[in-house]
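Visitor: Next up, some structures in structure tokens.
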Structure P
Amino acid sequence: MLQYREKQYRIEDVLPGMTLGEDIGHNSGKSILNQGAVLTEKLIQRLENWHIAHVVIREVVEPTKENRSQALEKQKDFKHNYGETVQIIKQIFDSTKACKDIPIKDLRELAQTKVKPFLNESGLLNNLYLIERNDNYLYQ
């Protein structure tokens with residue numbers, strides 16, 4: 001999975017093919033270019049004509065051994081937390097089947113302590129995709 005960083009450049013250092021890391025707006029409040037736009041020579045000249053002095057460029061961060069080991073550790077933590085969460089969900093569902101009572105308090109706590117942090121994870125969909133689906137309660 002590619003990682004990006006945003007870096008500010010002086011307009012005279014910007015090259016065609018670079019990608020904007022954030023929107024560029026005019027003093028009037030109107031949008032000039034949106035984040036993700038790939039700059040061309042003509043667009044760079046227009047930005048200079050509009051007296052835009054700096055732009056934020058999105059750059060690919062080259063993977064290093066340190067970045068890779070951090071990503072693997074993060075993925076391992078995600079998988080562990082995911083497994084714990086699935087077990088709690090299974091226990092709640094089994095309890096609900098047996099008692100015919102829905103433990104709203106337990107579900108609310110689960111959502112706050114386990115599920116909500118997952119939603120704030122960067123790369124959530126990628127991590128979910130990488131989790132083995134065999135013998136997984138949620139996929140049965």
Structure Q
Amino acid sequence: MSIKYLTKLLEDNAELILISSVSVFIVSLILFPLLIISLPKNYFIRKESKKENSGSLWKLIIKNILGVILIIIGALMLILPGPGIIVMLIGLMLMSFPSKKKLKNYFLSNQTLRKELNWIRQRADKEAFVFSSGNKE
């Protein structure tokens with residue numbers, strides 16, 4: 001692919017890109033804070049139960065596909081408007097794979113992310129998340 005081809009593709013689809021970007025931004029402003037508010041305050045320190053990991057194969061596949069889609073959208077939001085890292089974290093929370101806990105802890109080691117998550121909860125008069133270090137940032 002040449003730069004001219006990509007430039008033409010962007011120019012030809014500029015309106016669609018703009019509408020998509022604005023739509024994803026608006027949905028992220030509404031949907032993701034509601035999800036963060038609905039989680040229990042100990043979500044990031046509790047152990048996953050067998051019940052959460054059980055279920056049909058189709059449910060597992062759908063959750064993983066949705067998680068991958070959210071991670072891709074979150075990555076796009078790093079350059080487009082929207083809460084990219086938070087969306088990526090939500091996608092990660094949906095997925096099931098080895099080392100998920102390590103990756104989740106890596107994201108949550110970021111103090112800014114912790115503050116953003118708890119800021120959203122504070123605005124809804126919810127208790128702050130408790131993180132593995134015991135801090136309530």
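Visitor: Could you tell me which structure in P, Q was used to calculate P(r) over Cα pairs in 10 Å bins from 0, in percent as 11, 35, 32, 15, 6, 0?
Guide: Q
Visitor: Next up: I have 0.95 for FRET efficiency 1/(1 + (r/R0)^6) of positions 47 and 63 (r between Cβ atoms, R0 = 30 Å, to 0.05), calculated from one of the structures P, Q. Which structure is it?
Guide: Values: P: 0.45; Q: 0.95.
It was calculated from structure Q.
Visitor: Match the computed value -14000 of helix-only ellipticity at 222 nm (-39500 (n - 2.57) for each DSSP H run of 4 or more, over all residues; to 500) to one of the structures P, Q, and report its label.
Guide: Numbers: P: -14000; Q: -21500.
Matching structure: P.
Visitor: Here relative contact order in percent (Cα under 8 Å, 6 or more apart) was calculated and came to 22; which of the structures P, Q was it taken from? Mind showing how you got there, number by number?
Guide: Working: P: 22; Q: 27.
Corresponding structure: P.
Visitor: Something else now. Just checking, which of P, Q has the largest value of FRET efficiency 1/(1 + (r/R0)^6) of positions 7 and 39 (r between Cβ atoms, R0 = 35 Å, to 0.05)?
Guide: P
Visitor: Turning to a different aspect of this structure: In terms of volume of the Cα convex hull per residue in Å³, for residues 31-78 alone, which of structures P, Q is highest? Write out the running numbers ahead of the final one.
Guide: Details: P: 117; Q: 105.
Checked P, Q; max of volume of the Cα convex hull per residue in Å³, for residues 31-78 alone sits with P.
No lab work stands behind these numbers, since they all come straight from the coordinates. What you are looking at is a predicted structure, and each value in this text was computed from that prediction instead of being measured. Cβ atoms are built from the backbone, for glycine too; each structure is taken alone.
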